[in-house]
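Listed next: structures, encoded as structure tokens.
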Structure P
Amino acid sequence: MSSPQVDFAFGPSGGIGGTAFYPAIPLGAYKIIKVWGRVGSTITQIGFTWSTPNGDMSSPAFGAKGDPNFEVNIGAGDYLTQIFGSLNSQTRVSTLKFVTKNNVETTVGSQLTDDQFGFSSPPGYQIALMFGRSGSEIDALGVTIGPLS
């Protein structure tokens, strides 16, 4: 008999400001297919879109108000395996680098300091969710690692 696979949360990394956010993964979600948000001198907004049996479903936007100005799309047959970030001098997230199983890398923002963090999923798992703290900027970010669907 095999034991059930479970999700594991790591983080968040970053500053102590902001209000906690932890979106619910939609029922039956296969994977994150898009990360979107706003970036200026820091990451000011973040949101996620998952593929599900009932179509694509998105989280609310966390952080600043306004239309997204970046979008990271994760292609069919690929999934998110790593996220790296850096912080500004006020310990807010200023850069995010997303890496997929197929080694597609997308970076948003600008590295302003040497303060960095990173999260990686082991074989057979993917980054299924991001959570953290936000106000007018993304103060901290963490991930939940889940089994491949």
Structure Q
Amino acid sequence: MTAKAATKPGERPWYAEGLRFGCKQCGRCCGGAPGYVWVDQQEMTEMAIFLGVSRDDFRRRYVRWLWRGLSLREKANYDCILLDSSGRCVAYEVRPLQCRVWPFWPSNLRTQAAWDQACRRCPGMGQGPLYSVEQIEAKRMEMER
């Protein structure tokens, strides 16, 4: 089934009954392909404190300037700079908003087919706690801020 997300006021999205997700902290959503993890000043500060480095040092080592703003750097294999050798995020507890709202990104919620495609690479999707449509929408809206 490839029902589309709600596009009109009052129309229920295809995920109206909720979606399951439980992060396995496997790092599969954090690399292997080129991408961007947008960060703001507050997130950089929180990650720097968590990692025990100055904000300036954090920015020099982990962040790059791009056309849209600041993004975490990537390793040569396109993994996020914050993934350790076992594929775990070294700043998981204070990870950026973009990471915290995964997998409830607008691109994954557009259609059930898009969700199903993301499920093939993320072992936590379709498992774990059930998120209500209201919880999902709140996370999706955070991403669109």
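Each reported figure results from applying straightforward, stated rules to the coordinates on display, with no laboratory input. Remember, it's a predicted structure, so these values are computed and weren't measured experimentally. Cβ atoms are built from the backbone, for glycine too; each structure is taken alone.
Observations on the model:
- Of the structures P, Q, the one that -8500 was derived from, the read-out being helix-only ellipticity at 222 nm (-39500 (n - 2.57) for each DSSP H run of 4 or more, over all residues; to 500): Q
- For 32 (relative contact order in percent (Cα under 8 Å, 6 or more apart), calculated) the corresponding structure among P, Q: P
- Answer label among P, Q for the case where distance in nm of label points 7 Å out along Cα→Cβ at positions 26 and 74, calculated from the coordinates, equals 1.4: P
- Per percent of Cα pairs over 26 Å apart, the highest-valued of structures P, Q: Q
- For Cα extents along the principal axes in Å, for residues 34-89 alone computed as 29, 26, 14, the structure of P, Q it came from: Q
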